[in-house]
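Please go over the structures that come below.
Each reported figure results from applying straightforward, stated rules to the coordinates on display, with no laboratory input. Note that this is a predicted model, so its numbers are computed, not measured. Cβ atoms are built from the backbone, for glycine too; each structure is taken alone.
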Structure P
Amino acid sequence: MYLVNYFYLFVVFLIFVKCSDYQKLLNSDNVSEKYKVAESFYNNGDYRKASRLFEQIIPKYRGKPQAQRIIYFLADSYFLDKNFYLAANQFKNFIKSYPKSERITEAQFKEAKSFYFQSPNYSLDQEDTYIAIEKLQVFINNYPNSKFSKEANSLINELQVKLEKKGFEIAKQYYTIRDYKASIKANDNFITSYPGTKFREESMYVKFNSMYQIAINSIELKKRDRLNELKDYIKLILDYYPETTFIQDLEKKRKIIDKELNFFKENDLPTK
């Protein structure tokens, strides 16, 4: 028991000494020692401490051969420490300063990926998402055979789905607030904008339900034509998605529509 306590105290003491040494180094003017220790922290995965030291020595090495290495390590330290805003800015600085560097491909990819990580939840403003897609696409165009190209394509696809999700949720919102005409238009616009989206089936279903609500609650003069449009739209959905997850509801409502249309036929009610 005592041995365990002594060992624990010894570990705490070592940590304290190391922290104290680090603070002394931060406050010192020994640039070469800071450079050496910063690289050591970087190589050992302590990116936060590494970045603080790299930040301090950059001005001292500006214009010197070591500057390229230091700027890259600072950018990568930010990136690996998940400080993606600073990483993006520092990689941008590196790319601008050293366009012929052997690390330029990785720097451009990580700059773009930094924006990918800054892309917010679909419900928020998507400016960073658009920037990330643009940066990733530029990277793919510039380096189509890079080892990062496959991942870049995958990230673009993921971000694209996020934009589609946002677009669909906006369109669906009109149905939620019972603005059915706006819902029909919004879902039409959504499908036109994203014809290959994975949300197409659900968007068509939301549009159908909006049409259904309008048709069922229409005046007699307009009801028959709207019900016939509904039947055609059910057919369209089933043509695209014969095994749609909404099949039961569609069939249930088709029976209601047929019943309404039979009523028109039996009573020879006028249409518009």
Structure Q
Amino acid sequence: MSAVVAVLRYPLKSAQGEQLVAVQVDREGLRSDRTWACIDVVDGTVGSAKHPGRWGRLLQVVATVDPKGGGEVMVGVDGRRAVAGSRQADELLTEHLQRPVRLTQDVPDRARLHRQLPDDPGLVQQWMDDAAAGQEMVTELSGARPGGRFVDFGAVHLVTTGALARLARQVGRSTVDAARFRPNLCLDAPRDPAPGQELRIGDVVLRVVLPTPRCIVPALHPDPATPLDRHLLTTLARNHQTAVGDFGRAACFGVYAEVIQPGRIDVGQVVR
């Protein structure tokens, strides 16, 4: 029997996450998770750290939901803060990201993002036709729909302590920080649940959909002066290849899940 050991939410796509003790889960995922994104004013693409050269500085941005319950999101950089959706917030992030941006909750039709593929061919997903390691490209944000959220695919992303411990042994370290993989939930479990498996956490019911294909983001650090963690990427490429439904094979870590029954999740709750 496993338990929830961490709950994380990312109000602004690719910004730092909030660690929570409890959260309400809706059909679309954790309440207020990835509900905001930066949009490049020039080409209309969604800001994502999948292209570190363009958007890596988003990882330094703090985004938090108003704890008083109003749903307002505050964004902050170097101690300066502004309300998401305000002119001040757009100006703050435009200055920090060094490109003109606006924050929005409205997912564009056929939302697109820039990405840079890792240098290791083992991290080029099989369904990316004719893509090459290290290539820069623009792709659709497959999980995002108008009226929805800025998610890559699934509503909820899960990792487990067992999988993290195995990865740490593979890379020769004492630990690997779960935050590298930007999960919503970290479960104290020996292995990841399998696609199709249902998880009951209190009143919440989740159904695992697919393993999570990995991009360049787990190798990044919020400090841009810190080198890319190539050893971690190589380890994922060599040891974590798996089938992703009918799409093909990819280096994966963690799983995506859909919400079958909404409710509240608390840290420490048992997963059945």
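As an exercise: helix-only ellipticity at 222 nm (-39500 (n - 2.57) for each DSSP H run of 4 or more, over all residues; to 500), calculated from one structure in P, Q, equals -3500. Which structure is it? Answer for the origin of the read-out: Q.
Quick check on the output: 8 is relative contact order in percent (Cα under 8 Å, 6 or more apart), derived from one of P, Q. Which one produced it?
On the way: P: 8; Q: 25.
Attributed to the structure labelled P.
Ranked by Kirkwood radius over Cα pairs in Å, for residues 68-131 alone, structures P, Q are topped by Q, which has the highest value.
Can you tell which of P, Q yields 7, 30, 38, 22, 3 when P(r) over Cα pairs in 10 Å bins from 0, in percent is derived from it? Before the final figure, lay out the partial values.
Working: P: 6, 19, 18, 15, 13, 11, 9, 6, 3, 1; Q: 7, 30, 38, 22, 3.
Among P, Q, the structure yielding 7, 30, 38, 22, 3 for P(r) over Cα pairs in 10 Å bins from 0, in percent is Q.
Using volume of the Cα convex hull per residue in Å³, for residues 140-179 alone as the calculated read-out, with 85 as its value, let me know the right label among P, Q.
Details: P: 47; Q: 85.
Structure Q accounts for this read-out.
Suppose mean count of other Cβ atoms within 10 Å over residues 220-227 works out to 16.2; of P, Q, which structure was it derived from? Only structure P yields this read-out. Could you figure out which one of P, Q the value 0.05 for FRET efficiency 1/(1 + (r/R0)^6) of positions 84 and 260 (r between Cβ atoms, R0 = 35 Å, to 0.05) was computed from? The value was obtained from structure P.
Ranked by distance in nm of label points 7 Å out along Cα→Cβ at positions 172 and 196, which of P, Q sits at the highest value? It would help to have the intermediate numbers written out before the result.
Numbers: P: 2.3; Q: 3.9.
Structure Q comes out on top.
Among candidates P, Q, the computation of distance in nm of label points 7 Å out along Cα→Cβ at positions 100 and 228 that gave 3.0 used structure Q.
When Rg/Rh (Cα atoms, Kirkwood Rh), for residues 108-251 alone is calculated for each of the structures P, Q, which structure yields the highest value? Provide the component values of the computation, followed by the final result.
On the way: P: 1.13; Q: 0.95.
Structure P gives the largest value of Rg/Rh (Cα atoms, Kirkwood Rh), for residues 108-251 alone among P, Q.
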